[in-house]
Structure I
Amino acid sequence: MPLPLEPLRSTDALGESTRCGIQKQWPLRSKTDDSLHWDYIQKVNYAVQDFNASIAEKESLTREDVVFAITLVDWINDAVERILSCYRDNTVDSFFFSRQSELDGARKYFKAVRSFVNAHPLGTDRHRAFGLDGSFVCIDIRSKNGMLDLIDTDLYMLSPGGLEQVDDLREADVVLYAYSKTDGGMFYHHIGLDLDDVCQVAHLCIDKLYELDKHLGRLRRKDFSTQ
């Protein structure tokens with residue numbers, strides 16, 4: 001079984017080796033933004049701690065664990081972008097995350113999973129690229145059960161490549177129980193998830209935060225207008 005999950009990188013080292021980096025106040029828009037950006041950094045920090053303490057090391061996950069993990073990843077994703085919004089444009093307009101295209105793709109997949117698992121049926125049909133056109137409805141989240149491979153041939157994996165039918169759920173951490181509107185909800189459909197794929201957004205967002213830290217560490221106040 002793929003579990004346990006890969007722990008998230010701690011944010012404790014931000015600013016330590018970058019001449020203050022993200023700790024600098026002058027690149028921020030205002031004193032209010034200075035306070036807000038620390039709030040967002042703290043939110044990322046707490047989410048990472050919660051994920052590593054209560055999710056990452058488990059051998060199996062309950063439905064509550066899965067919902068919590070998706071929520072924590074969502075908080076990290078949102079907070080990192082809000083941190084960036086606290087900075088003056090001329091201090092971050094030259095910043096570009098080296099893995100931004102990968103992050104963009106991971107975010108699209110994550111939003112599809114979040115919509116299907118945590119927020120269905122809100123906007124599920126907006127994720128047709130991943131095979132979610134509104135016909136499937138997620139009704140339960142369960143741990144992987146090997147018996148499914150033996151008694152059920154209607155098995156799917158929801159991966160960054162989309163929803164596809166599979167012969168087994170060997171790579172699944174959890175299984176989503178769903179019904180389909182196309183058959184009138186008469187049968188269960190089992191959809192596996194590899195949660196490391198779901199959590200990739202959080203890993204990339206934290207890497208982005210560290211690259212922002214390095215970018216800010218290279219800036220010199222004398223090179224920018226403070227007006």
Structure II
Amino acid sequence: MIANIPTIEEIKIRYKETILKTQKLYADRRNTDTAGAVRYNKGNIVEEITKDLIRIAWSRISKDQNRLSMGRKKVKIGFGNSKDVYKLSQDVHVYVGGVFKISIECKSYTEVAMYKRILTDALLLKKRVPSITNFFVVQLENFLGGDYGSKIEGTGSSSVRVLNRFFPELNVKVLTLLDGDRSITNPIHKPEYFKPLTDKRLNYAIDKFEEALRN
């Protein structure tokens with residue numbers, strides 16, 4: 001048994017505690033500006049869940065948890081002989097035996113404009129670090145259109161599919177953690193619109209991370 005490997009139930013409990021915290025922050029919005037804290041907590045829990053799911057996926061592959069590491073150290077991107085440097089990182093960089101294998105963006109939701117930028121960043125990373133085999137976008141709620149909120153293994157909107165065709169060298173998967181689409185008028189930080197995590201979506205994400213870690 002590998003130590004410090006979370007369970008699905010523990011992930012669901014931590015998520016619920018975080019969303020309850022954002023609901024309390026939202027309820028106090030008339031007394032203090034809590035919008036930034038609400039956004040931070042929702043974004044941060046996606047990153048924490050993603051790391052936990054990766055740890056679970058790796059535990060299926062190896063008992064040596066020390067071979068797996070995660071961070072977000074910036075990668076220096078240059079061009080030709082120029083001394084100019086563009087420093088770039090995504091939210092979670094996954095290393096196996098010190099080799100950068102998977103890069104992940106974590107969002108409470110993703111708009112098409114955000115997705116376009118994520119693809120550009122992924123292309124730059126892939127050119128600089130060829131060892132990266134997989135890119136992921138992990139979003140709490142779907143705001144990309146298409147079927148990500150209705151199907152666990154969605155194909156996305158026509159906009160997403162067109163953008164993907166312009167980046168054929170990238171292997172990008174979108175994982176959506178909650179059922180349904182994001183609603184601007186019915187946000188999950190209002191108690192009446194709370195959405196729970198489901199075992200099916202979490203297990204699907206674990207399966208996809210396991211496949212990527214084995215590549």
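Nothing in this text is a laboratory measurement; each read-out follows from the coordinates by a stated rule. Values in this document were obtained by computation on a predicted structure and should not be read as measured data. Cβ atoms are built from the backbone, for glycine too; each structure is taken alone.
Using relative contact order in percent (Cα under 8 Å, 6 or more apart) as the calculated read-out, with 21 as its value, let me know the right label among I, II.
That value comes from structure II.
As an exercise: FRET efficiency 1/(1 + (r/R0)^6) of positions 42 and 90 (r between Cβ atoms, R0 = 30 Å, to 0.05), calculated from one structure in I, II, equals 0.70. Which structure is it?
Working: I: 0.70; II: 0.95.
Working through the options, I get structure I.
Between structures I, II, where is volume of the Cα convex hull per residue in Å³, for residues 26-73 alone highest? All intermediate terms of the calculation are to be shown ahead of the outcome.
Values: I: 73; II: 90.
Structure II comes out on top.
Matching task: 14.5, 43 is the computed value of Rg and Dmax of the Cα atoms in Å, for residues 154-201 alone. Pick the structure from I, II.
Details: I: 11.3, 35; II: 14.5, 43.
It must be structure II, since only it matches.
Just checking, which of I, II has the largest value of distance in nm of label points 7 Å out along Cα→Cβ at positions 106 and 130? Walk me through the numbers on the way to the answer.
Working: I: 1.4; II: 3.1.
Largest value of distance in nm of label points 7 Å out along Cα→Cβ at positions 106 and 130: II.
Say we calculate Kirkwood radius over Cα pairs in Å for every structure; which of I, II gives the highest result? Walk me through the intermediate numbers first.
Working: I: 19.1; II: 18.2.
Largest value of Kirkwood radius over Cα pairs in Å: I.
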